[in-house]
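What follows is a set of structures for review.
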Structure 1
Amino acid sequence: MKVILNAEQIEQFLRNLAGQIISENPPRLDIAVIGIRSRGEILAQRLSSRLSQELDKDIPCGTLDITLYRDDLNTPQSTEQPKVRTTEIGFDIDDKIIVLVDDVLYTGRSARAAMDALIDLGRPRAIRLAVLVDRAGREFPVQADYAGYRTDVAPGKLVQVNLVESDGKDEVVIE
């Protein structure tokens, strides 16, 4: 196990992501942040708080469960029953710029599933993807609009994001 990001670096990358989002979106437009369960949800809450503070206005935050939109649910290799959790978006997404947040972008499959789920909920003005770690190895033509840290990790290795809220510490490791 190798630590590639510590707590300070994660915080710095979140500050940078917020700065990028603010600089690339006119303040008059409605922005909302939606995190993909489970660690994307935590990062989205942190990012939404930072954006709200920086912009001096409330930036709504929601949580998206993509379980039923995954393309691996009915594969023969699938041995366990998926756990479906709730999507919690307490605001209208129509005509908003949605900043979709995930912890790691790798194959692009989770991001694709999340976009399908969002489109079923409404018609956003735009969907922008923000990730803490952008890892090489796409299977789908998906790219992050905002990425904290870019890395080229060998196939077969796992990039694990640990966050205080769920894991007791902030760090990103390669396993």
Structure 2
Amino acid sequence: MQIIHSTTVCAVRHNGKVAIGADGQATMGNTIAKSNVKKIRKIGNGSIVAGFAGSTADAFTLLAKFEDKLASHGQNMKRAAIELAKEWRTDKYLRQLEAMLIVVNKEEILIVSGTGDVLEPDTDVATIGSGSMYAQAAALSLKKHASHLSAAEMVKESLTIAADICIYTNHNFVIEEVG
């Protein structure tokens, strides 16, 4: 799977809710270009939320393609993700895009990558971006040891830990809850 260096996106399913969040930092090389980019978007009919890491322009291209796939597959998130991944892997133009997506609804969390992967984590935690391993470790620990927290609280704390460590992640979070 490709590694994207430019943000942290984290999704957690816990106690019947799914939350997804991302920081707001955009970088150009090793320079902070903007600190309040919104990398979380409600899409489709509003029951699906997507988060992206990587090139912003590339991610918007993928989000538009994903929305097209949702429309043509009756808002079936998993089917749309699979169709996007197939096209992304085989299309000469799309293969050049440098971004990854996490898409969530109230039942599912999916990671979609340009290598044709559509992954549904068995831990109910998904992360992408440069701070993903820090956020993932934090979210898994919180699910195990702080089960009284909500999914949104777990996402916020996981992103905070990632932002404290990863230079490409800041503390300006956008978090959405589904379910």
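Here, each number is a calculation from the coordinates, and none is a lab measurement. Bear in mind the structure is a predicted one, so any value in this text is a computation, not a measurement. Cβ atoms are built from the backbone, for glycine too; each structure is taken alone.
Using distance in nm of label points 7 Å out along Cα→Cβ at positions 67 and 91 as the calculated read-out, with 2.6 as its value, let me know the right label among 1, 2. Derived from 1, not from the others. Comparing mean count of other Cβ atoms within 10 Å over residues 35-42 across structures 1, 2, the highest figure is found for 1. Ranked by relative contact order in percent (Cα under 8 Å, 6 or more apart), structures 1, 2 are led by 2, which has the greatest value. State the single structure among 1, 2 that was used to calculate mean projected area of the Cα convex hull in nm², giving 10.3. That value comes from structure 1.
When distance in nm of label points 7 Å out along Cα→Cβ at positions 107 and 131 is calculated for each of structures 1, 2, structure 2 comes out greatest.
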